[in-house]
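Input: structures, listed below.
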Structure P
Amino acid sequence: MTNKTNIRFSWITVLVLAAFWLFCASFYNDLPDQVPVHWNIHGEVDNYGHKSLVTLVMPFLPLAVYVLMTFTPRIAPKRNNYSKFGPTYEKIRTLIVAVMAGIALLPLLAALGHSIDIGLIMRIFLPLMFIGLGNYMGKIRHNYFVGIKVPWTLASEEVWNKTHRLYGKLMVAGGILALAGAAAPPTAGFIILMAGIIIPAVIAVIYSYLMYTKITK
């Protein structure tokens, strides 16, 4: 990457993610053609797909996302702003890619016959990712790729900064609530998870509108 964007591209990370893909792909011949690919909120299989989904497609996504998140800032509007939060952006990218790799591994383990409660694991994984992202959200600067991108935040850097500081705190609170809900029965746990993720975003969007209206007056 250029010095302006200050987002590092690591070939070591690419090799690790490529090795992860090859590891998953090595199980292709060991699986039946149709394997579980989706589970309902009760952790019950409700859809099957071709084994290539869990051995080739899903394990490739973390690598694709890493490359996308590295090079998109190079062509994005306001790309010079990435130099203001380069290390934070790298942490966000790493967190998202790591969680995606973990999620991609779950269907493969299930297809190999391991007994795992995917619903419960997801109700733990996602809140932890949400909490992690919340700790970085307030450090994100004005851009068109990550964050709350609504007309009012994009129109004003002041609104952007204030909205993301609030959203970061709400994400952490929502993540903690959702994580606590993982101990609830599946249906209740899913509702709590969705509430913990959606409500902070809704509040942040409303706040951005109110803040923009106040500033423009």
Structure Q
Amino acid sequence: MWFVTTEQIAGRGRRQRAWIAPRGNLAASVLETLNVAPATAATLGFAAGLAQASALRAVAGSASVAFSLKWPNDVLAGPAKLCGILLEAEVQPDGRLAVVVGMGTNIVGAPEGTPTPATSLKALGLEISAEELFTALSDSWAECQAIWDQGRGFGEIRRRWLALAAGLGQPVAVRTGSATVSGIFDTIDDTGCMIVQTSTGNRVPISAGDVHFGVAASARAG
């Protein structure tokens, strides 16, 4: 079941951060009931990223915009954030998980002053409506969710996600609570954790955190 709006005034993102979508942007959440463990359900977020990127490529047509996926839950256009994804889950009386995958896309406007610069389709020169993007997104979601297949197809989702991964092989700093892990973004593992190879040669798995690449990574590491 989809819940879709072109304006949101009291949404939230990761870590309870406020999320406001001005009129004309797209806020879309899909509800799935799954018979899987919570850790498996979490990998559905990577399918959501692929679905978003596929939908954006479909509506952008021949426009020369490079869309990429930033671990764990953003879609970028060039270096700027275009879309955010959030998963929330609740156990049902029958033991299954009700999982809501929320996806917010900047179509006509983007927030200013954010840690990661943000952009919108309009700022990129793409005159696309929220309704047009949602039509493409609902189709691409059906395809990617079927590939994911209750987690059984995460290997293929992982392969496709890595092909679009932002910052792969580059310096990265990940803020996890009060600590920062710095190194090279090596890959994601078969549970969706980011693997950071540190300067000592250790490969550190990270399940959640705020990610910074390049110059921002060096600044965070310092």
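Please treat every number below as a calculation from the coordinates, not as lab data. Just so it is clear, the model here is predicted, and its values are computed rather than measured. Cβ atoms are built from the backbone, for glycine too; each structure is taken alone.
The table below lists the values:
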{"read-out": "Ranking P, Q by distance in nm of label points 7 Å out along Cα→Cβ at positions 57 and 153, the structure that comes out highest", "value": "P"}
{"read-out": "Value 15.4, calculated as mean count of other Cβ atoms within 10 Å over residues 193-200, assigned to which of P, Q", "value": "Q"}
{"read-out": "Entry that produces 17.8 once Kirkwood radius over Cα pairs in Å is calculated, selected from P, Q", "value": "Q"}
{"read-out": "Answer label among P, Q for the case where distance in nm of label points 7 Å out along Cα→Cβ at positions 89 and 161, calculated from the coordinates, equals 1.8", "value": "P"}
{"read-out": "Structure from which -22000 was derived, helix-only ellipticity at 222 nm (-39500 (n - 2.57) for each DSSP H run of 4 or more, over all residues; to 500), options P, Q", "value": "P"}
